[in-house]
Structure I
Amino acid sequence: MKRLKSRRYLVLLFVPLVLLGVVSAPTGASASRVSPGADAQVVIDWQRVAIRTVYTEGLQPPPVGALYLGFTALAVNNAVQASLRRGNTDADAAVAMAAHGVLSEYFSATSAANLDAALATTLSAIPDGARKNKGIRIGQQAAQEMIASRAGDGRGDASIVYTVPSPTPVGVWAPVPAPPPGGMLAPWLGFVDNLVVSGPVPVDGPNSLGSAEYTADYNEVKDIGSAGPTTRTATQTQIAQFFATSNPVAQLHSALCAYLEANPIGLERTANLFATSEAASADTFIQTWRAKYEDRFWRPFEAIRRGDDDGNPATASEPGWTSLVFPNPPYSEYLSGHASAVSSFAGSVRAELGDNVPLTLAGATTSRSYSTLSALEADTLMSRIWAGLHFRDSMEDTYYVGHTNAERVSAALG
C-alpha cells in the first residue's frame, strides 16, 4: 500500500473524479410500474431499522457493524433495481423483504421480534395481490443472494491474532493492558473479502520516525492533543469530545436519513446512495484494519512518552503525556477508523448530491450542524488530532483512501 507523500493531501480541496448524473423518472411512466422517482421512505425506514439492529441491539463495534450495514444496503439496492427491471412490482415489499432477510440472517438472536414487527408494518400497508407477491419474491431473492455471496468471507476468523514482541519495539502499538483481556479489536477484519472494490487504495504507510513530516505531526499532536496544558481552544476541545462520544457510522447515516426525508431524491437514487456509502465505508474499514494489523504504528501517547527512544532528536519525550480522550483505543494508530467512516460517507454523498448537503449530527448530549460536507470533514479530521488520538499523516491518508473508495464504489454501482 504505497502512495508517495510529495505533498500533503489537501482534503478540503478534494474534487471527486467521478460525478454521477442525476437519474430522473421517465416521463409518462405507467402507474402499474415502479418509477425511479417513487417514494423512498421505505428505504429510509429500513436504513434506520438496520442501524438499530446492528448497533443498538446487536452491539457491534462501528467497523464491524459497517459490514452488515453494507450487506443490507446492497441487497436493498439490488431489490430496487430488480423491481425496476421487471415492472408491475411493489418495490416497498421488495425493499422490506431484502433488508429483513439479511438482518435476520445475522441478528436473529438479538432482533428477531423487532425485525418481524418492522416487516409486518411495511407489508400491512401494501395492498394484497400479484404486485405485492412479486415484490416479496424479489426481496427474498436479493437477500438470499447477498447472504450466499458472503459465505466464507473471512468474518470472525479466530486464527488471526495481533501479537507484539516483549519488550515492545519503538514505533509499535501495544495493547494496554496486554491480552488478556486486552488485545486488538477484530484483527480479522482486515482480511475480510471486500464488498465492492477489487483491492486496496495505494498509500505509503506511516511516516518514518526520523522524517521531518513525522517530527511536525509529533509536535503538533503533543501540543494540541494533550489532556494537560495545551494550546487547544475551548471550541476545539468541544469538537474533539463531540466526535469522540459517538458511533460515526450510525451518526452520519442517521443524519442522512433526516436530510433525505426533508429533501427527497426518489426511490432508485436513495437506495443507490445508501448502497454506495455503506459499501464504501465497509471496504475502507477493511483496508484500514489491515493497515492497523500490519503497520502496527504506535499511538501518540506511546510515541510522546518514548520520544527520546525514537532516534529523532527533534521529538522530545514527555513522561506521563496522555491524550484528551481514549488514551489507548484497542487498535493501532494507522490508518484511522473514524476517518474511514467520515471520508467514505462524505465522498459517496458528495458524488451524488454535491458538497452543499446540510447535515445535523446527534451526539450523546448535544448536536452539531454543518452546511457542507467539506466543513464536516474539516472538523472531523482535526477532531482526532485535537483529541490526541492520531497524527495528521494518518488522517490525511485515510481521507484519501475513503474518497477513492467512494469513487470506485460509485462507479461500480452506477
Structure II
Amino acid sequence: MAFGPAGPLRGTPLLPGDKSISHRALMIAAMARERSRIHGLCEGSDVHSTASALRAMGVRVERAGNAWEVDGVGSGCLLQPNRALDMGNSGTSTRLLMGLVASHPITAMFTGDESLCRRPMGRVTGPLSQIGADFAAAPGGRLPLTVRGLCPAVPAVHRLTIASAQVKSALLLAALNIPGVTRVIEPVPTRDHSERLLARFGAEIEVRPAEEGGREIKLAGEAELRPQQIKIPGDMSAAAFLIVAALIVPGSEIAIEGVGVNPMRYEVVNLISDMGGQIGLHNVREQDGEPVADLIVRHSSLRGIDVSPALIPAMIDEFPIFFIAAAFAEGVSRTSGLGELRVKESDRIAAMAEGLRAIGAKVEESEDGLEIEGSGGAPLAGGARIESRLDHRIAMSFAVAGLHCRAPVEIDDMRPVATSFPDFAETLKGLAE
C-alpha cells in the first residue's frame, strides 16, 4: 500500500481503545467473579489473542452490543487448556498471561507467529520462577514455551533490574492467587495501568516510593475481585501517529477526542511539544481511574532535540514515530539507551534507520539509538518501498512519513497494523480528503 503527498489533514479521527489497558482489563475481569462489561475495548488482533486464550482457560469473553462481557471465574480458577495458546504477534498477551498461569495449578503452552517466536521471554520467566512456576522454552528462552504453574505459589519480593511494565504486571497478576503479600520494586516508575485497574476491581494494592529509589508495589494475594463496568480511553500510542502526521503536513489541524493521558504514557506528547509541536490539551477528566483529555494538533515547525534516556520507559513504543518527527525537524535529534528496541516486534533501530535512509533522511545508527538530521520541515524524497518486518509500528511510521514526501512511500505489508489499529490506513487517508 502506498502513502503519498497529502494536502492539509483535517477532521476528528476515531482512536482504538488503549491496547495496554484492554489486555489488562480482560485479564483482571477474568479474575473477578461474575460479569464485567468493558466499553471501548481495542479491536486489534493482539487483544483478540488475549480473549481467545482466556476462553481456552474457561473464561467467557464475548462481544455484547457495543461492549464486551467477561464472566470472571475468580482468582485461582482458570482451567487447564486443551490446546496450545496461540498469541499471534502479541508480546503483551504472552508475558502477562504467563503471570496468570504461573500461580494456577495448570500447564499451558504458549506459541505465536514468526515475529513473536523470535522475542526473548527470559525477563518474565526468570522472576516468575521465583514463585515456583516451571518453564520449558525453545532455545534462547523463546516460544514455543510451556508454563507449569504452582498453587499455592510462593510470595516474594521482586527487585526488578530492568524497568518493564510487562514484567511488573505479570508478577502482579500472578500475585492475585498467591497467599500473603507480594512486593514488586521497580528501578524507575513504569506505566501503571495494572495498578489502577487492580485498585478499581477491589484488590488490596499499595503504591509508594521505594526506600532504595524507584517505586514499590505491594499486593495482597488470594484477592476477591469485584466485577466492574469500565470504559477504556483512546490509545495514546495510536494517537501519536496521527499527531505527528498533523504536525509535519503543512496547514493541518485535527482534534482527537477521549485520549488516555496517563502521565506514564504522555511523555511522547511532552517531548514533541518540546520540539515545538502545537498540541493543545482540553477537557481533562478522569474516566474509570484513568486521566482522559481531548487534543487539538496543528502543523508546526519542529526542532531537533536530545532525548534523555530517563524518558525511555514511558515512551518505548512511541520511538518509531518520534524518529519520523525528528526527520522533518530543524537540526539534529539524538537518542541513546534504546537497546530494548532491538528485541521488539522487529529490530526497530535497524528498521527505522534503513527506512529513513531509503526516503532521503540523514541517519547515523549506534548500538542503542539513532542520530537524525532533520529536513527543516521540507518534504523528503520518498519513492521507496519499506519493509515492515511484520511490525505494525514500522508500517504506520512510514505511512505517516509518506504524507510529506515528494514521491509516495510504499509499505510492503500493512497487515501487521491490524494488531493495534485496524482502521489506521482508512483513518489517515480520510484526514487527507
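Given that helix-only ellipticity at 222 nm (-39500 (n - 2.57) for each DSSP H run of 4 or more, over all residues; to 500), derived from a single structure, equals -8500, which label among I, II identifies that structure?
Computing helix-only ellipticity at 222 nm (-39500 (n - 2.57) for each DSSP H run of 4 or more, over all residues; to 500) on every structure in I, II gives -8500 only for II.
Between structures I, II, where is relative contact order in percent (Cα under 8 Å, 6 or more apart) highest?
Details: I: 24; II: 18.
Ranking I, II on relative contact order in percent (Cα under 8 Å, 6 or more apart), first place is I.
Quick check on the output: 0.80 is FRET efficiency 1/(1 + (r/R0)^6) of positions 124 and 348 (r between Cβ atoms, R0 = 25 Å, to 0.05), derived from one of I, II. Which one produced it? Don't skip to the answer; put the middle values down first.
Values: I: 0.15; II: 0.80.
For FRET efficiency 1/(1 + (r/R0)^6) of positions 124 and 348 (r between Cβ atoms, R0 = 25 Å, to 0.05), the value 0.80 is produced by structure II.
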(request) Assign the value 37, 22, 14, calculated as Cα extents along the principal axes in Å, for residues 156-195 alone, to the correct structure from I, II. (result) I
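Each value in this text was obtained by applying a stated rule to the coordinates, not by laboratory testing. What you see is a predicted model, and the numbers here were worked out from it, not measured in a lab. Cβ atoms are built from the backbone, for glycine too; each structure is taken alone.
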